[in-house]
1. Who wins on mean count of other Cβ atoms within 10 Å over residues 79-86 among I, II, III, i.e. which is largest?
2. Which of I, II, III yields 1.9 for distance in nm of label points 7 Å out along Cα→Cβ at positions 31 and 215, as computed?
3. Thinking of I, II, III, which structure, once helix-only ellipticity at 222 nm (-39500 (n - 2.57) for each DSSP H run of 4 or more, over all residues; to 500) is computed, gives back -25500?
4. Consider the structures I, II, III: one of them gives 18 for relative contact order in percent (Cα under 8 Å, 6 or more apart) as calculated from the coordinates. Say which.
5. For the read-out Cα Rg over 2.2 N^0.38 Å, a value of 0.92 was computed from one structure; give its label from I, II, III.
6. Taking mean count of other Cβ atoms within 10 Å over residues 111-118 from the coordinates of each of I, II, III, which one would give 21.8?
7. Which one of I, II, III has mean count of other Cβ atoms within 10 Å over residues 231-238, as calculated from the coordinates, equal to 15.1?
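Bear in mind that the values in this text are calculations on the coordinates, not laboratory data. Keep in mind that this is a model prediction, so the values were computed, not measured. Cβ atoms are built from the backbone, for glycine too; each structure is taken alone.
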Structure I
Amino acid sequence: MAEEEVVQKPEWTNRERVLVFCSRGSDYRTRHVMNDLKTIMPHSRGESKMSKTTSITMINEIAEMAKCSKCIYFEARKKKDTYLWLANVEDGPSAKFLVHNIHTMEELRLTGNCLKASRPLLSFGSEFDEQPSSRLIKQLLKQTFATPNHHPRSQPFIDHIFSFSLTPDGKIWFRNFQVVDEKMELQEIGPRMVLEIATIFKGSFEGAVLYENPNYMNPNAVRREIKIAQRNKYINRKMSEQGRKEKDEKLRQIKLPDPVGEEFNQLA
């Protein structure tokens, strides 16, 4: 009797894990997008919120204890701004992005759908190959969002695409699409967000600055300019009102000729 062949499981060689968590003070949109990323990234691991008083370099130790080599960290500031950190914890580099226009899967309620733990295809625009900084960001995104082959938490199916598009003003659009087999069409699933690169560091959350976006403006500076513009508008309006009042007062003091009144005075 021939011996039955033992079916061996495929070897899991790429043991990449991504730590996904946020800081305290994050708004509900950030928390929901973070949970969406955990759902569509089977190789991710969660962690409790980190205190704002804790040094950001402590993330390296947290990731090491969680046996994660990559990290996605949402940092909230002043309950108004959200920053996204992508880091290779082992030997760098790390990139800091300002997040714009966050939309969650529950909020969008789009028609697309995919398996919870399926592996995604990653799509990058040709613009990522034009500059050294964009090529570095492309590699960091690829290593972070790509689910390793034969990962025990993933399913052996590819039915959705992570799309990364680089706009002319230097912003990265992230979107998630379902691949419809029958028609070979794409239907958006969500979430979606826009990332604006601020700085790239040589190390993980520290080190020398490899790239700094010259077009990046701090949100505090943007809000300050808006307040200055509103203040100048208010001052100009008040000065215009004051000038109109002074003009009306001068006109009231001028005695205009009244021929009809003079005629009645002569008759009296």
Structure II
Amino acid sequence: MEWVILLGVGLAAAITGSLVGLGGGIIIVPALLFLGGTALLANVSPQIAVGTSSVILIVTGLSSTLAYMKQKKVDYRLGLILFIGSAPGSILGAWANKGLNVDQFSLYFGLFMVLMSFVLMLKSRAKPVFGARGIARTFVDSEGTHTYAIEPVTGTAASFTVGFFGGLFGIGGGSLMVPAMIMLFAVPPHVAVATSMLLIFLSACVSSVTHVALGNVEWLYAAALVPGAWFGAKLGAWLNARMASKTVVLLLRLVLILVGVRLIWQGIH
């Protein structure tokens, strides 16, 4: 029974994560913690939940990135610039994860999710911070021509912070990176989501090495999550291609709020 549940968790997490660029860790981690509190799963500490999630993010990130590459929505140059900062950040975050307990983990994670949702709400009321600086980029889709710019130094610094939180919480960093790309550099939502999944794949490869070395991966649970993660990521990318930019941003905000409130409640109680 537990394997069927984990298969469903992997599928739901990957669909949601790939659809809005979060990777799926925001669902896998709390799901593993919840199941670990029942008789279904054993040996699920916050560290195990994060480490196992990081391994699954490799699968989700690769599957969705391949799908978005076919749609020609991945900005490789932007992804490379951001990865330069996120790689060391994810390693540091994975090591810092050792100091968390269950209550602290859930509460901080939840507050972080809700904060990002409010940041996205401000997107339509403020101009991009660095939208006119740096390396100019252009993206054309059914909604028109979008022009944005990449500021390498700022992008690298921001992605280091994102990588740290991704490694710390096992969320892949997308919950902060997608809003950051939209707010700081005026990246179109569809491009931000697709590029975020590339970054999640690369960052998860790095942070997973640390988690494996620390013994934070439950391989049997990971094996049950993999099939759903692979096919769910493909489906999420397919759904994303059929949605307007405003719809993608709205879904992102809703997911962040729902997961955030759930984790805050769990942390307090």
Structure III
Amino acid sequence: MMLTPVLLCALGLFQSETYVEKLPQSTVEFKMVAVPGGKVKIGEEEVEVVPFYMAATETAWELFDQFLLSGEPSRPYDQTDFAPDVIARPSRSYILPDLGWGHQGYPVINVSHTNVDMFCRWLRSVTGKKYRLPTEAEWQLAAESGWKAPLTAEQAAQREWFAGNSEYTTHPVGKLKSNPLGLHDLLGNVGEWALDLKGKPVLCGGDIMFEAADLKPTVRRYYSPDWQMTDPQLPKSRWWLADGWFVGFRLVCDRPSK
């Protein structure tokens, strides 16, 4: 995508509208970065994206833990259909959710879309802001900033955790160089939940097992039973993906209307 002087100027003005969200009665905070709107091609469809805010990093455990500890966990086998205004907490995980790879500062992993959706409901309730998952168009627009295909291993190592530098484990968020918008780890470390053009959950981006040439903004994966193959529960957990070590997420927030 070519950036004209006018667009670059607008980008600079919009980037100044970043902010840090601090959770009430907590030391936990996270940075949100302004993303200008634009057009992005999803398959054969061109999609218009309005300006929005996106978290500078993937969601880390210390933020997610605030949600986990905010109420009683659900029963392990409960399959209740939740009303839109209900905020439920996950059941206790069959596995160690972070797999012992790291917790403070590390990306949340092994989380189902239901789990993340409830987290977003909770976060909206405690902040009063419209936090949610990105659409795949929003996610791709942000990921395309500064990206050129194909990435060499040397280029990828500056910005992404992938097969060439990860040593096959996740890494603390935000430690590598950001893209021009100020967003870290979009194409590597872990995949990130979004909603496709039909509103269906889809995982965007690569992870620590991807080769450099495969780190692309167009990478998509849909839920597979393989993501819960080793979960012994019947029915399988609606909250945790026992084999979803590559599944994380990143927040976006609607811009307030002026």
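1. Values: I: 17.6; II: 22.2; III: 8.2.
Comparing I, II, III, the top value of mean count of other Cβ atoms within 10 Å over residues 79-86 belongs to II.
2. Numbers: I: 3.5; II: 2.7; III: 1.9.
Of the options listed, only III reproduces it.
3. Working: I: -10000; II: -25500; III: -5500.
Derived from the structure labelled II.
4. Values: I: 18; II: 40; III: 23.
Going label by label, the one that fits is I.
5. On the way: I: 1.62; II: 0.92; III: 0.98.
Attributed to the structure labelled II.
6. Values: I: 15.1; II: 18.5; III: 21.8.
Here the read-out was taken from III.
7. Values: I: 10.0; II: 22.6; III: 15.1.
Working through the options, I get structure III.
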